[in-house]
Structure 1
Amino acid sequence: MALDVRRESGAARAGVGVQAPAEWLARYPERNPTNGVTRYLAAVTCLDAAIGELLDLLRNLDLEQNTLVMFFSDNGGSGNGGNAPLRAGKGTLFEGGLRVPFIARWPGHIPANTQTDELLSTLEVFPTVLAAAGIKPPSNLALDGFNMLPVLQGEAKSSRSEMFWQMREDSAARVGSYKWVASAKGGGLFDLSADLGEKMDLSAAKPELAAQLRQRLAGWRKQMEATEPRGPFRDY
């Protein structure tokens, strides 16, 4: 089933849209099988079943207690996925393009049925995997992320308080709950703690704060430009 999902993803990139095997489309007999939302529902159901098979396999092989499973999206939703109440979606630097679902499962290590609203990023994945495997990185190696296991276990707050993004001419900075966005699709200063949908631009009401976030973004960019080697990501 997982192979079917990967094979069909090429069709989605070609503009056909979300695809799903016929057997999973048949699970929604009351819906039009050519409808985009129907295909999306069937694809998600297929993916869910494939993940279930993987978890069952780990349990049957007695590897469940020794395996950290992490599931997350590579970007925010688009099209039939639905992003409400977030603004915009994939390909933007608004929360609809950046904020993604993340699930971690490790029986005996991460408490079941718990959640956290702490600020985390995929930069944390590599250091977390190292920690789970009992591997210490070289002391002279500066990692962009940190081991987030204590956060997932509910034992610590996130040590991440800011994030920065650059995507071609679009840029964004988040410091605490405030976020600055500058892009061709709009922008401004937003307080995510009160305005998750980024509807109220506070840049006129809080010009000094907006300037601070722009300065933090400029400082980050300067740091990135001075970091070598940048490889294929030199031009973001």
Structure 2
Amino acid sequence: MSDSVEILPTNTCPPDLAELSRRSESFARFAPQVHLDIDDAKFAPVLSWPYQDGQWSELDNQLPFADAIRYETHLMVEDPLEIGERLARAGCTRVIAHAEVFEGDEAGSAFAAWRAAGAAEVGLALLIETPLSRLDGIAEQCDAVLLMSIVTLGSQGAQFDPRVFGRIEELRARYPLLPVAVDGGVSEANIADLVKAGARRFGVGSAIGKAQDPAAAYRNLLSLAEAAIE
């Protein structure tokens, strides 16, 4: 596992393409990557772009500022196969869906489809309550695993759940070479401890997006994380 740290400002469930574009333009001024949350109002209780009326066709075009930033998409949806393919073709370089929605060999088939559509990396996310054993038989096909560190999905400001520390350590023990990402409630108060537990990639919502100076908040989080690497 690389010791380099990645901080990804989170474009949290944008309601439309205009808002997605506005946020991504802002993040592109200081960050090389953006974490894009997508919700279908079924897996998580928020309806985001492109699931609202008339938005699906917008997936036929390149994502805004995809030539300036790398997009990671976190699919909090019940049926991630097609939208993952379409987002990969639209410029998402990393596609992550929830392990909870797959059965049997479905995850492996989805990975193959997303890679064929242009995704450089694919992976799975796990809810805080989902046993890590859910990764058995598929972890080797993941480029990374995203651990949720909140209970409630779909909105910024949810309370950080410290159970994630033990989950990071367990995941690192099971799969030492598998990059571990964390999403939810990441802040200046906990990022150093998350790094020490073994995480190296972070989706960060309100700690950057709601900061008075988002660029300064991003740089401070990156500095704190890098300083915590032993």
Matching 20.5, 59 (Rg and Dmax of the Cα atoms in Å, computed) against labels 1, 2 points to structure 1
Kindly point out which one of 1, 2 the value 0.10 was derived from, the read-out being FRET efficiency 1/(1 + (r/R0)^6) of positions 26 and 186 (r between Cβ atoms, R0 = 30 Å, to 0.05).
1
Given 2.1 as the derived value for distance in nm of label points 7 Å out along Cα→Cβ at positions 146 and 170, which of the supplied structures 1, 2 does it correspond to?
2
Structure responsible for 20, with relative contact order in percent (Cα under 8 Å, 6 or more apart) calculated and labels 1, 2 on offer
2
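Computed from the coordinates by the stated procedures, all read-outs in this text should not be read as laboratory data. Bear in mind the structure is a predicted one, so any value in this text is a computation, not a measurement. Cβ atoms are built from the backbone, for glycine too; each structure is taken alone.
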